[in-house]
Structure 1
Amino acid sequence: MTFDPQALLLIKFICLLTGTAAIAWGLIAQPLKIAPKASMRFSLGNLFVLLGIILNTQRTEAANYFFWFWSDILILLGFLMLRWGTQYLFRLQHSTKFDIAALAITAVLMLLVPPDVSSERILASLFSANAALSFILLTKDNYLATKRDTGNRVATAMVLPLIAMAVVFIIRFFIALLSPEKAPIFIAMHTQAAIPVLWFYVFLALVINIVMIGNALTRLVSKIRILAERDQLTGLWNRRAMQKMLKNTHQRWLRNNEPYSMVLLDLDHFKDINDQYGHDAGDLALLTAARLFGTVLRENDALCRHGGEEFLVLLPATDAPSARIVADKLHKILRENPLHWQGREINLYASLGYATIYHGCQPDQLLIQADQAMYHAKLAGRDRICQANIIE
């Protein structure tokens, strides 16, 4: 095929963009090791698109599976790699089986027609249908993943290039199928008529990689936030995060008169565990307690490692009688599940104090009162529950 000079220049520019992106994502994966599984798939996605475009430029009017069939399959596989990279990046459910099945069906249908210019419109419609499906699903994955960290507006803005790509392939599908006179504009890459579409592909190749970079940064920021708000040993919320949640819960109390409570727990004789069995046993005791407490709490309850061997439980929409029930569950689950360490059984106990918000009380005051109640439980002999003495 004879290429229009400007069309050929744009194709080379697209190849330069995808080739550069493939190298850049490869370096991010290795040796930088930033989200290596996701980055490697982004790299392969750009590489497959690059190879597919190169093969596409070698097409002639003669039948050739290598240039007519494999060029399309490589580009479609590149699109799938972008989706799989996103799923690895945000730890979404993998869709590998479905995606491969859809690609296999497309490949079989492509093989049913001759691999030459006489089948160009059919091949283009099949390619476009699969590409549109890939970008629709990629849009869904990106939106659901980024919405959790950025909100609806930012997530919508980030997926607009992906939506645009899906729309282009949907239009290309219908034109290839229903409008033979307009097909060369959207199907052929070598003619002067294809230059506007090629410019659009240049723009999207650049923007889509920017979106992937944005996704990686979003995930990185999310991880940094988690590290800043989570206890390193147990993975529970730390005091900083708990203060924010407590502030929000108190605002709901002031606004809606929705009561809340808190339970403060301290593992009894924890120093003895460290002294007798070692700090590894102590760490395991903390991990075990955190896991056990989590099994009896509701989804909207917040469990925090308050410091050392202390745990704080924030109970939204919970009055004093309900808080006592939760405290009893926490106390019971710990007593009934001793720690097994190197063939030995270590009984775990805790002293608990709980307090419920009341008019005129501030969050810091409530925390002090829960702490005092826990201290009374310690003085009364440990392994028991005390309610804060509150005078309204």
Structure 2
Amino acid sequence: MAITNTTLPSHRPRTARELGTMRGFPPPPEKRPTMENWDLPPFNRWSFQNVRSLIPTVDVPRGSGAASELTADHQPVGQVRYRAVDGATKTFADCLTETYTDGILICHHGRVVMEQYFNDMTTATLHLSQSVSKSITGALAGILHGEGKLDLDAPLRDRVPELRFCGYADATLNQVLDMQSGVRFVEDYGEPYSDMTRIDIAAGWRPPRPGEAASTIRDVILTLPQERPHGGDFSYRSIETDVLAWVLEREAGSALANLLSDRVWSRLGMDRDAYFTVDSAGTALADGGFNATLRDYARFGLMMLNGGRHDGVQIVPQSWVDTCRTGDPAKFNAPYDLVSPNGAYRRMWWIHDVDRGDYMARGVFGQLIYVDPEADFLAVKLSTWPDYLIPNFTVDTLNALIAVRNALAD
């Protein structure tokens, strides 16, 4: 492995403890997150590790078996150098510090070569995954499809009759899984009247506006109109995952948290129960409300890296996993190609390079599961960025991880 001497990071974000967030008995009012600001800086440094203290949740049980072993073979990969977006040469350790990392775990050839925690996170801490939740829900869809429970080409109104009067009536699961429906959904984070903010309110992540009755996630789905033909270019819309989850629950006759526990979480030797945030109707937020430990995200990622298998048992069908690595770059345009110029989006996963077939689950504020079967390489990164989207952080993180991947291959 090509390694050079490390250098000190130029900037270290303050931890929640150093910021004084939720410190004291009781904490002073100005140091307590509210429903208006809990996921924004500086409060997200605390709240992403304590979501259950703020929002109603439902467990995803791990089952009763022993936790599966993660064999360690630690390597000094923090010293690996990469070229940052600003043109500077930095170390992977610099990247971790400067991109507000809470936890990082890297596996190569099935062994953990790096596992490190920041911001008082521990091996037992459950961390919010944001839109990594989408990819986990997509994998669950693959399992139910393999069981013969899903018709990917049927109009959604045939699966969930309530959808017949909204924009999703004639869309198919295939189109929703690839985010190629023609439904209008404005994915503007933090904008007071965007569709994304409507979902935040419905999910219980934001308080209702004065004088407005609280709705539910599925109430919002039923208001969304069609604005273009289904099957067009990829357009990222979080609500597509919530539509998918509605179909999964209806076809399987079970709640999303129970389905995920039964088909995935109880079969991978997880350390801890996971959980979803839920709305006032008890509906799990499939598009971003999933929480788990760093090691358990890694166990899930290793299953995907191994073609959907764990301990010799096929969990997600191999054919489904293979499809997650293939996509059409012609449908993957600006602004998405800034991070992945030869990328695509398939079955709730981001494909970084369609020629290589490396792919990833990504969430706002810096959540990431990166899977590269060609290199037998997995990385999980949990973060609390100071903004929803910071493209330079995403590009730097991927460049740094690819440098680590290549160094381990030397």
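As an exercise: distance in nm of label points 7 Å out along Cα→Cβ at positions 144 and 296, calculated from one structure in 1, 2, equals 2.1. Which structure is it?
This figure was derived from 2.
Out of 1, 2, which one gives -7500 for helix-only ellipticity at 222 nm (-39500 (n - 2.57) for each DSSP H run of 4 or more, over all residues; to 500) as computed from the coordinates?
This value belongs to structure 2.
Determine which structure produced the value 25.2 for Kirkwood radius over Cα pairs in Å, calculated from the coordinates; the candidates are 1, 2.
Of the options listed, only 1 reproduces it.
With FRET efficiency 1/(1 + (r/R0)^6) of positions 328 and 376 (r between Cβ atoms, R0 = 30 Å, to 0.05) coming out at 0.95, pick the structure among 1, 2 it was computed from.
Clearly, the read-out refers to 1.
If relative contact order in percent (Cα under 8 Å, 6 or more apart) is computed to be 23, which of 1, 2 is the source?
Derived from the structure labelled 2.
Determine which structure produced the value 0.30 for FRET efficiency 1/(1 + (r/R0)^6) of positions 88 and 120 (r between Cβ atoms, R0 = 30 Å, to 0.05), calculated from the coordinates; the candidates are 1, 2.
Corresponding structure: 1.
Of the structures labelled 1, 2, which one yields 4.0 when distance in nm of label points 7 Å out along Cα→Cβ at positions 80 and 192 is computed from its coordinates?
Considering all the candidates, the number was obtained from 1.
Readers should treat all values here as calculations from the given coordinates under stated rules, not as data from a laboratory. Given the structure is predicted, the values throughout are model-derived calculations rather than measurements. Cβ atoms are built from the backbone, for glycine too; each structure is taken alone.
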